[in-house]
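Enquirer: Next up: the structures, one after another.
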Structure I
Amino acid sequence: MRRLFDPVLTDVLLAAALTGLTITSLITYSNDTPHWLASTLAFLSVAPVALRQWAPVGATMVIVGALVLYGLCGFGAWPNSGLGLVIGQFTVATLRSRWTAALTFAATLLTLVVAYHTYPVPLTVPELLQYALVMVIAWTVGDGTQRWALRVERAAAKTAEAVVEERVRIAREMHDIVTHHMSVISLQAGVAEYVLDSDPATARTALSTVGDAGREALSEMRRLLDVLRIHHGAEPFQPQPGLADLDDLVARTRSAGLAVDVHVTGRVRALAAGPDLCAYRVVQESLTNVLQHAGPATARVDVDYGELTLTVTITDDGTKTHDPPPSPDSHGIRGMRERAALYGGVLTAGRHTGGGFRVRLRLPIEETSS
């Protein structure tokens, strides 16, 4: 769909209207037929407005030159009162740098000096200052328009950046949810298949765990995807998980076959939603990695509520040989590190001196009022 007002077409129509008015006023106030040079210079004092979007400085300089020659040739007062010059100064200040606008303003002052000495009735100092003030206003308004446009562009860029960051955050959340629950489902489905004939009770328990993990995964994904929807009168969103849900997470991990010990030290208190979710996801991702990569292993989760720092450490004693070995810069660990940095924290990961793997998260404490 075409825009209702095309800027270039608007400038052409404006220039045509100004030219018609200028030539008409020149003919009206002349005692005789205007000199051809006067008509040409009058035309050039407004017609370049049509090109102000493409070449604002060049168009303004043509207007300045036409007005200077008009005065030097003794044709008298400007036929358009310098309206084209005002538009040119405004355009340069809007589309070009302040230095360029300042040079253009200096050129406009030259036209005022020429007019001061060549008008049939010499301009008074107040009239001269009035013309200069009009040019300053045109410069100021144009400069303000440019700064406003730059602010709009920066705001649009920040909005686009925020959208990208939100997409990355949602992708990371989805990765954490899917990898954890699918690991539990895969392991428990394998257990059920293995003992289906020899131990039906264990198989039923495993299948029950599969069902619970699948339902919880769907619930978390639905809650996450609800963020992308805008409903009027929709049900309030359920809160994101946090360290208060650590017991449920550990219970699911244990049901998947991984022995996990949890030790909490310090004064337990509620944290801000962002860091709380960050700590939970780091534990979830770390335990999922133990399930997937460590082989036969046990894991330990240490949560220490310090005065100023929350420290969460996840260690395992897995002995499985990895090919290639786990890297501290792998996708999952890099995602955890970026998540930690988002809340001013630090995450380290690597081989543990006593064997196995260790992930340690340190976050500044941000308590809530509740």
Structure II
Amino acid sequence: MKKSHLQPKINAKQLCCILLANRVSAMVVFLPAIWATANSKDTWISSLISGFGGMIITYVVVTLSKRYPRHTLIQICISLFGKWIGGFLSFLYLWFFLHLSLIIIREFAEILNIALMPETPIQVFIIYVVLAVIFAVYRGLEAIARTSVIILPISLASLLIILILLAKEFHLELLRPIAENGWMPIMMGIIVPISLFGEVILIPMLFPYVEDQHKVLRYSMLAVLIGTFFLFSLNAAVMGIFGPIEAAHLTLPVYSLVRMISIGNFLERIEAIMVAVWIGLIFIKMCIFLYAGVLGTGQWLRLKTTKFLIIPFGGVALILSYTSFKNLSEIKHFTTPKHWGAYSLTLELLIPCILLAVSFYRKEKRAI
């Protein structure tokens, strides 16, 4: 892919912010709830283990990107496997980006509906958020990256303050005994968070537009470490305050945590801060996956420009986000290890490993 002055340019720090915003946005809303069952007090252990899995996936996709620094993931698939097989793999990734986009859009609408305006029709939230995302994607990758640099530090600082304020409510005994039901539930518990870390599959889509590509691995690993810290902290807080039995019945565990904060008679009802944090993070996630889908579709179809695809892509995401799920419970059910694990990890880990292996094989074959 030839360089052009029209191409967007971001740096490794901005890429790190985008990746981290993707992870933390999902952690704040879903992960404790997905794991929470009467036997899931060890989710904090699963959180730590999943961080190592995230590092492995990150290393694979960054190594693949470095071998094709001027190609996106779509172009790499076609380059390695040809027009038909590579085109099919590319289509799978385009569907994956669209699928994630519609899930995130519906999550966004459901949370606003539940937390802020329960009497407002869900369609209103979906339409407004899709319009906002379409506008942001029109502004381009650089605008999304700059927005992430502004929103992410504020959001992470807010989460840290919330965790500190909740420290006095924490009960360590609710996390004991450790591994009471053996290690199998713990290992099953790493599937969903590893798939969350696997969203670094975005890296090959954005790598050609990063100026300091030699720093991408370092900052991507930093994003994994920070994401693991917040994943561990939020799960430990949910289990250490509510316990596994009560947590299993909470729709939005972290939101419920924030509602408990009360200092004196002046610092109460700060859940609006939590909603604001989540809105900022999830907005970045919606924008970047829609952007990746539009960019990849244009490259798959070999189009010279892709902006005219933004509205159709957003329209499809809008329709499917409304028709694919009836409520938040269905989304949570779909994103459990049983349904989401094999699907997401095939695209986030298995296929990238195959692509990387084939790239090494072809290099050795040419050397012979």
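Where a number appears in this text, it was derived from the coordinates with a stated rule and is not lab data. All figures in this text were calculated on a predicted structure; none of them were measured in a lab. Cβ atoms are built from the backbone, for glycine too; each structure is taken alone.
Enquirer: Given 5.7 as the derived value for distance in nm of label points 7 Å out along Cα→Cβ at positions 256 and 304, which of the supplied structures I, II does it correspond to?
Expert: II
Enquirer: If you don't mind, there's one more thing I want to ask. Who wins on relative contact order in percent (Cα under 8 Å, 6 or more apart) among I, II, i.e. which is largest?
Expert: Biggest value here belongs to II.
Enquirer: For which of the structures I, II does the calculation of Rg/Rh (Cα atoms, Kirkwood Rh) return 0.97?
Expert: Of the structures listed, the value fits II.
Enquirer: Work out which structure the value -23000 belongs to, where helix-only ellipticity at 222 nm (-39500 (n - 2.57) for each DSSP H run of 4 or more, over all residues; to 500) was derived from one of I, II.
Expert: Value -23000 for helix-only ellipticity at 222 nm (-39500 (n - 2.57) for each DSSP H run of 4 or more, over all residues; to 500) corresponds to II out of I, II.
Enquirer: Comparing Cα Rg over 2.2 N^0.38 Å, for residues 288-335 alone across I, II, which is largest?
Expert: Evaluating Cα Rg over 2.2 N^0.38 Å, for residues 288-335 alone on every structure, the highest lands on II.
Enquirer: Let me ask you something else. Looking at distance in nm of label points 7 Å out along Cα→Cβ at positions 136 and 168, point out which structure of I, II has the largest value.
Expert: Top value of distance in nm of label points 7 Å out along Cα→Cβ at positions 136 and 168, among I, II, belongs to structure I.
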